[in-house]
Structure P
């Protein structure tokens, strides 16, 4: 019997304060077979992550109140959530912002506007399932 595709059961937490971004990502991930959870601010992201223990978190870097960098730092210092890979989603592509994303605990980042095919590849890579690998961080 063939193995079941792991992505079917993946739980993805999307954290973004812009409803349009959430809707687009939710629909694309849902269509791909992922279970999708949503948070619209940093505090609710921390609560959802602790409660649901998603397989991966897609985290907007810039949000009002607690930004994504602080959310990531808190997730990485919490024993219950420190193992969850975080993929930053950002329009910030300056070197200092990319470095800040990794320093805060990000496993990878994707620049906005987000292309679904690229995002799926990154999710597979951070979950250790990429067939070809991206080769840049080995």
Structure Q
């Protein structure tokens, strides 16, 4: 996918950590536990720093500043969670706030956190949330 992304540790996925144990699930054999994620431990260390930083009261403003920077915003697309997933409602609300502060960027967030469905009515127009199915080759919801 073109553009920049934000990742946190896949080991901290609420739903994904359970699905990783189920053969045939989309999280079984998760890519975020292989390749460069495994080869370079510093990647996971930085992901844990990012996870901790979400609690910082300046996180929304800081993320918006980075995304609005010319280097990032020129790509016009930003992906949430190339590794990891939404942690809780507070995290989701902060992502919504960042999206509202970065209106010239289109945001994309795939997730396996089904509880997010209850909050889609508040989703900013420039954020596309894709609720992923949990099993490989499972028909998409509503099809």
Original post:
helix-only ellipticity at 222 nm (-39500 (n - 2.57) for each DSSP H run of 4 or more, over all residues; to 500) was computed and gave -12000; which structure, P, Q, did it come from?
Top reply: P
Original post:
distance in nm of label points 7 Å out along Cα→Cβ at positions 75 and 107 was computed and gave 1.5; which structure, P, Q, did it come from?
Top reply: Q
Subject >> Origin of the value 1.05, where Cα Rg over 2.2 N^0.38 Å was derived from one of P, Q >> reply: Q
**OP:** Out of P, Q, choose the structure whose coordinates give relative contact order in percent (Cα under 8 Å, 6 or more apart) equal to 30 when calculated.
**Re:** Q
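Just so you know, all these numbers are worked out from the coordinates, no wet-lab data involved. Model, not experiment: these values are computed from the prediction. Cβ atoms are built from the backbone, for glycine too; each structure is taken alone.
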